[in-house]
Structure I
Amino acid sequence: MRYVDGYVLPVPKKNPQVYRRMAQKAGKIWREHGALDYKECAGDDLKKTKWSVPFSRMIKLKPAETVVFAYIVFKSRAHRDRVNAKVMKDPRLGAGMEDKPMPFDMKRMVYGGFKVLVDA
C-alpha cells in the first residue's frame, strides 16, 4: 500500500522564487533516492466554508504569506523510511543554505505520514 508524507507550510509572498528553487532541488533529491512522486502546491482557493477550516487558519497565515501544500509519495512506509534516511544524508539538501534562514516559518509547518486509503 502506498504511503504519503504531507506538509502544509506558510511561505512569504514577497519572494516565491527562493522557496521554489529550494523545493525544486528537494524534489529532485527525493526522486533520485526513490520517491514515486513529489509535489509542492501553492494555495489558490483558501476560503472557509460551512464544513471546513481552511489551511490558512490552521497555520495562522499572515497577510504577506501564502500556503504551500506539499506531498511525497512512496511505495510503503518502510520504503519512505529508507528513502528519507538517504535524503537526510544527502549533502545537496542543505548545500548553500548553511548561512541563510529557511524561506518559510518551520515552527508553523504541519507534517504527517499517511497510509493511502483510496488510490483511484
Structure II
Amino acid sequence: MTPSKINFSEKFSKLSADDYSVRIIAKMNDYEFKIVKFKGEFVWHSHDDTDETFIILEGKMLMHFRDKIVEINSGEMIVIPKGIEHKPTSKEGYKAILIEPEGTSNTGDAESSEATISKIEWI
C-alpha cells in the first residue's frame, strides 16, 4: 500500500444526498476509518466485542445512553465502550469520522434493523 493523503471534504462530496450515508476511507491494521453523514434518529444498539469512536467534523450529535444524553459538537469526539447500548441522533445533521474494527456491523446487536448495511463500501 502506497501512503497517500485523504481529503475529508472530497470524500464527503461523494456521499449520497440521503440523511444517512457511510463509507470506508482508510484501513489501519484491523481498523477501518469511515466517513458518516447522518441526520435523524438511529437505532438503539451495542457492540459486544469492540469500542467505537466518533469524531465530529461538522454539526452536532446527541449520543443517547439509557441513563443520559451526551452532546458532541464539531471538533469533539466520543468513545463508546464495548457492550454499552447507545443511539446517535441529530436534528441538524452531522459529518463524522468513525473508527472501529474491520467488519463491525453498523447496527451492532440490532442487525435485523432497517438501518443495517450488510457490506459498507469503500469510497
Structure III
Amino acid sequence: MNAKVAQNETVSTLDIVKYVVAVLLVLGGLAVFYWFSQWPMVFRVLAMLGMFAGSIVAFMLSAKGRDAREFLYETRFELRKVVWPTRQETLRGTGLIIVVVIIVSLILAFFDLIISWVVRALLGT
C-alpha cells in the first residue's frame, strides 16, 4: 500500500449487501444468544460464535475486507523486520525506569513537603 496510488473509493452495491449481511449476522448472533435463553449455554455460545464467524467471512469478501487483509499482511511483514531486545536489555531498561520513577517520586514528595510547610507557615497553623 505504501507505493500504490490511491484508487477511487467507490462502494459497489454488492459490497453494501455484504456489509448489511455482516451486520445482520452479528445482530442475529446476539439475538440467538439472548432469545434462546432456555438452551444450554454451550449451544447459545456456539450459535453466536458461528454467526460472528459468518459475519467476518461476509466482511472479508468485500472491498474493505480485502483492504484489511492486505493491511494485516503488510503489518506482519513489517513485524518480521523488528529487532526485538534481548532479555538482558529488557531487564536493564525496566530497572532503569523503576529507578527513575522512584527518584522523581522522591523529588515530588520533597517539593510537596516544602510547599505544605510554607503554606502552614503563611496560614499560621
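Nothing in this text is a laboratory measurement; each read-out follows from the coordinates by a stated rule. What you see is a predicted model, and the numbers here were worked out from it, not measured in a lab. Cβ atoms are built from the backbone, for glycine too; each structure is taken alone.
A value of -1000 was computed for helix-only ellipticity at 222 nm (-39500 (n - 2.57) for each DSSP H run of 4 or more, over all residues; to 500); which of I, II, III is the source structure?
Clearly, the read-out refers to II.
The value 5.9 for distance in nm of label points 7 Å out along Cα→Cβ at positions 39 and 111 was derived from one model only; which of I, II, III is it?
III
Output the label of whichever structure in I, II, III has the greatest value of relative contact order in percent (Cα under 8 Å, 6 or more apart).
I
Compute distance in nm of label points 7 Å out along Cα→Cβ at positions 15 and 103 for each of I, II, III and report the one that scores greatest.
Checked I, II, III; max of distance in nm of label points 7 Å out along Cα→Cβ at positions 15 and 103 sits with III.
Give the label, chosen from I, II, III, of the structure having the highest value of volume of the Cα convex hull per residue in Å³. Kindly include the intermediate steps, with their values, before the conclusion.
Numbers: I: 121; II: 106; III: 348.
Biggest value here belongs to III.
Here mean count of other Cβ atoms within 10 Å over residues 31-38 has been calculated and equals 12.1, so which of I, II, III was it run on?
The structure behind it is III.
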